[in-house]
Structures are given as structure tokens and as C-alpha cells.
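S.K.: Below, each structure is written out as C-alpha cells.
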Structure I
Amino acid sequence: MTWQEKLIAAHTAVTDAVRHGQRMKSSRYFVWQEDGDNDLAAGNGHAERAVTGTTDLFTTREFDPWAEALGESLSEYGIAWYISSVQFEEDTGFWHTEWVWEVA
């Protein structure tokens, strides 16, 4: 399974309301985006490749169960993660949770 397939599977195990790098016109959705790598260099090459990125949950539900479900799903797919921030965006009325992840 490629790193992209792992990420897509982990997200879609929670919901189909997920996009890569694009906002949705919905009151509840995930957006994920890769933003770099954390490769293991050895022997003048890349011995192991790991991709880093973020997932954002935008929801109008306080304490949305998708937040806990995504963490569980990422772990089940062997994706390292932590929650970077949780905030309420007053101008949009959305709760915004951000995960930082790394997948090999």
C-alpha cells in the first residue's frame, strides 16, 4: 500500500467527506495535505521515505466524534500523528482541529 493509499484509507474509514488540499461546501469535512518529508538518508540515498503533512477537520459540532475516530484510524493504519491545535473560528462558526502526521 502506498503512503497515499494509507492516508486515503485512514480518512475514508471515518467518512467520505474528505478532500486532498481542497475545501468542501459542507458543515463537516476533512482536508489533508502533504507538506514535506522526513526521509532517512543512508549510503548517499534515501534508505527510508516518510511523508509529513496535516489533516484539518472543519465542523460545526463541538466535540465532534470524527475527531476521536480519525486518531484511532490513523493509528490503525500505522500513521504517526498528534493534534496540533483545536480552535473555534468565530467568523465562520466552525470548530477547527488540526492533526500533524507522518506516514512511511
Structure II
Amino acid sequence: HYGPNYGWAPHGTGPAAVRWVRDENDRGFLDAILRDDPGAALDHAVEAQSACCPGAAVAAVEATRAYAGAVHPTLVDHYLSYDVRPDASFVGYASVLV
């Protein structure tokens, strides 16, 4: 959740802010999940406010590991509500198969 509607816009608004959210902030959390590093994912989410309910995502990875014995995270898609409806406030969405 980024922008004035959410009270959090450390990189302002506009195209540069959208790029920062997509390519750095969201990506930091996603990259940690994709390299199977749940601790780093939680740390990034807390420190950078990069994910909503990161504990649920990490719990899903760990539950899959407990059930299946291993995980192989794969990014299915990552986009922003900005991609559908450009606005100063937007939300990121990602799907990861584990």
C-alpha cells in the first residue's frame, strides 16, 4: 500500500515512485521469497514496509516445506493496481507458487 491514501509515500508520487515500489521495495520481499529465505523476507517487509501480512506468506512457504519436504518458489506474476488504474495511491500484488 503506497501513496497519500495510505499515509506512506517516502518516494513521493509519480513514475519514479511507481518504479521504486515495483523494482526495489516490492522486489526486495519477492526476491527473498524466491531465493527461499523467509527470514530475509520478513526482515525486508518489516524494515521497508514492503508487504502486507508478510507472516502469512512466510507461513505458507514453511507449511509447504513441512508437508512436501522442499519448496521451489516461482514468481507467477507481479503487478500494481497502478498498472490497471494509474493513481497516486496504489497497491502491489504478486503470486508465487511454492
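Nothing in this text is a laboratory measurement; each read-out follows from the coordinates by a stated rule. Values in this document were obtained by computation on a predicted structure and should not be read as measured data. Cβ atoms are built from the backbone, for glycine too; each structure is taken alone.
S.K.: Which structure, out of I, II, was volume of the Cα convex hull per residue in Å³ derived from, given a value of 84? Mind dumping the intermediate values first?
M.R.: Numbers: I: 97; II: 84.
Answer by label: II.
S.K.: Which of the displayed structures (I, II) returns the greatest value of distance in nm of label points 7 Å out along Cα→Cβ at positions 8 and 88 on calculation?
M.R.: I
S.K.: A follow-up question, please. Figure out for me which of the structures I, II the number -13000 belongs to, where helix-only ellipticity at 222 nm (-39500 (n - 2.57) for each DSSP H run of 4 or more, over all residues; to 500) was derived from the coordinates. The partial results should precede the final answer.
M.R.: Numbers: I: -6500; II: -13000.
Working through the options, I get structure II.
S.K.: Of the structures labelled I, II, which one yields 3.6 when distance in nm of label points 7 Å out along Cα→Cβ at positions 16 and 48 is computed from its coordinates? Working shown, then result.
M.R.: On the way: I: 3.6; II: 1.8.
It traces back to I.
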